[in-house]
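In structure tokens below, several structures.
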Structure I
Amino acid sequence: MFEAIPSYVLTLIFIVVNIVGFIVFGFDKLQSKRRGWRVPETKLLALAFLGPFGAWGGMLLFRHKTRKTKFIIVPVLMLIQVFFIIYLYTKYVATH
């Protein structure tokens, strides 16, 4: 499945999604202070699923959603993603 996608493309996607997650968590925190339009929690959780490193960084730096129980899953998602990256690296990158 991943053989057709070059590893640098997967890396770029990973980086972009994490940056977007970081920015969106910061934006939502800013909006919460301004009492403006907020990003729905389901979208924040989806971003955390796809880019947990950016989401976790945004949560810590902006002190946002750190007390919400459902967002405790973000560090778990980070670990899952790390294992997935290691698996892909050992299966597809290191062998070629």
Structure II
Amino acid sequence: MNTSRTGGCLCGAVRYESVGDPVFSLQCHCRDCQRHSGAAHVAAIRVPAAGFRITQGSPRRYVARADSGNDTTRVFCGDCGSPLYVQVSTRPDLVGLRVHA
């Protein structure tokens, strides 16, 4: 099954489309995700970067360097601040999307 999903920010300035099945799902409890979400964890999926694209707007990026030396790029709306996706320097082939129940 080749799943298609769309998403975006709260104000609607940035929209994205992702085509392709999730590679895996996770509950991340790292300190950066806790600070970013304001919660104990972030529920997320990782999808193929080749099937991901921004369809509207120009998001902003914040790059954080982990103790390991790896970079995590957190992409968000510059207008409303909504988190959009994450990319980790060790896995440029994947895009991390938050999931909500």
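Read-outs throughout are calculated quantities, based only on the coordinates presented, and are distinct from any laboratory measurement. Nothing here was measured: the structure is a model prediction, and the numbers come from that model. Cβ atoms are built from the backbone, for glycine too; each structure is taken alone.
Looking at relative contact order in percent (Cα under 8 Å, 6 or more apart) for structures I, II, the greatest value goes to I.
One of I, II was used to calculate helix-only ellipticity at 222 nm (-39500 (n - 2.57) for each DSSP H run of 4 or more, over all residues; to 500), giving -22500; which? Please list the in-between numbers first.
Details: I: -22500; II: -1500.
Corresponding structure: I.
If you work out distance in nm of label points 7 Å out along Cα→Cβ at positions 10 and 74 for I, II, which one comes out largest? For this comparison of distance in nm of label points 7 Å out along Cα→Cβ at positions 10 and 74, the top structure is I. Between structures I, II, the greatest calculated value of distance in nm of label points 7 Å out along Cα→Cβ at positions 66 and 82 is seen in II.
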